[in-house]
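Just so it is clear, none of the values below were taken in a lab; they were calculated from the coordinates. Just so it is clear, the model here is predicted, and its values are computed rather than measured. Cβ atoms are built from the backbone, for glycine too; each structure is taken alone.
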Structure P
Amino acid sequence: MKTTIAITDDHRLLAQALSDMIQNFEKYEVVYIAGNGKELLNQMQRGPVPDIVLLDISMPEMDGFETALHLKQHYPAVKILALSMTDREEHIVRMIRHGARGYLLKSCRPSELRQALDDIRLRGFHYSEFLTNHLVRSLNPTEMNTTSVNFTFNGREQEFLKMACSDLTYAEIADKMCVSTRTVDGYRESLFQKMNVKSRVGMAITAIRMGLVQV
């Protein structure tokens, strides 16, 4: 039985090109194309519900962030592969918090798309260079490491961590905290060291896994 896919992208030409490409992949079948989140949900109500949704982030009416959150809440079995023109860390973090199993740039090669689909079908996730497999697995409660880890943060570091797990830029975080960007850089480096991570994405995933930030 083929893995079914729905493509959601307001750029119809790109969506159709993706569909034509995926139809040539063995074991995959595109069941429909939607122009935004609302169209996708309407299609899903009529059926069939796809196994994987390729979800553009920037769309009119109902964007990828809102759509992903709705799917997480109402269709948790559907696996989301986010598509974007940008690799901004705050966007990656936000999509992960909303349940995305993978994040691909639209400039990726066909082989990368195929690999992402295969990974999601077989392993349940694909993050390539963005996240390590260990961090991604830790998002799944059934695979969480039960070892207790105690991080010692001061009040400002805790405030920064909460904002860093949102889609705010570092400059916007500095503005909200009424500090300089250099001070925010200091908070970031301190948390990277304490949490043993190397990126904002890794920090956010660890914070979510350990219950330091509520999703």
Structure Q
Amino acid sequence: MTERAVLFDMDGTLVDSEGLHFDAMKQALLQMGYHVPDALADRMTGMSGADCHALLREAIGFKPSFDDYVEGKYRCYLAGAARLERRRGVDAVLRLLAETGTRFAIVSNSDRMLVDANLRAASLQQPGLVTVSRNDVVRGKPDPEPYLRAAHLLGVSPENCIVVEDSTPGAVAGLAAGMTVIGWPEPHRTDLVFPPSAILADPNDLASTLTGLLSSFPLQTTLQGCD
């Protein structure tokens, strides 16, 4: 039997949550006495929590610990997570995967608590769904470990995986894992520059790019002995 799989990023790719991430951070930092410039929002796309904390220390002289930062931001994020929705175009892609019998997984740089809140809000949970959060790996994106972990859990070789990412760090991670990468930026992110080897999809139409890729995608035998 042969297998292929599509590995999706979560925030900004499957779920319209990037705005909530930044708003929650701004609200939490305001409560701590700090103002966050809106210009930092674009720089933080796709970054892990630890990297965002480091950027805040550098950019605005943020002094609270990482644990305090996480506690404040997560409290604000979870308060608004129920209002999150799937990104436009995701429903068409999920139908395509069902019709073609293509398995998928979700690979996020967010912590498990936030990933699960997003899944619930966007009604993406389903039996057997493989998800990899920042808590499940030693190194987050742009390291390839999260995507390699997802491939291992699916039992699919990295060469047979297609990564869909809305951020440059995530695209770098997918390419480093030896996977085919589709860059699917949010419609307002015309500034993003993806690695040259990534395939750029129309911000409003991922299904067309994925359909063409799946129809010609080389398949290899499923890995044996994987969990």
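When relative contact order in percent (Cα under 8 Å, 6 or more apart) is computed for each of P, Q, which one produces 15? Label of the originating structure: P. Each of P, Q could give semi-axes √(5λ) of the Cα gyration tensor in Å, for residues 43-162 alone, but the derived value 26, 17, 16 comes from P. Each of P, Q could give Cα Rg over 2.2 N^0.38 Å, but the derived value 1.07 comes from P.
Comparing distance in nm of label points 7 Å out along Cα→Cβ at positions 11 and 155 across P, Q, which structure shows the greatest value? Could you put the intermediate results ahead of the total?
Working: P: 4.7; Q: 3.3.
If we compare distance in nm of label points 7 Å out along Cα→Cβ at positions 11 and 155 over P, Q, the biggest value is for P.
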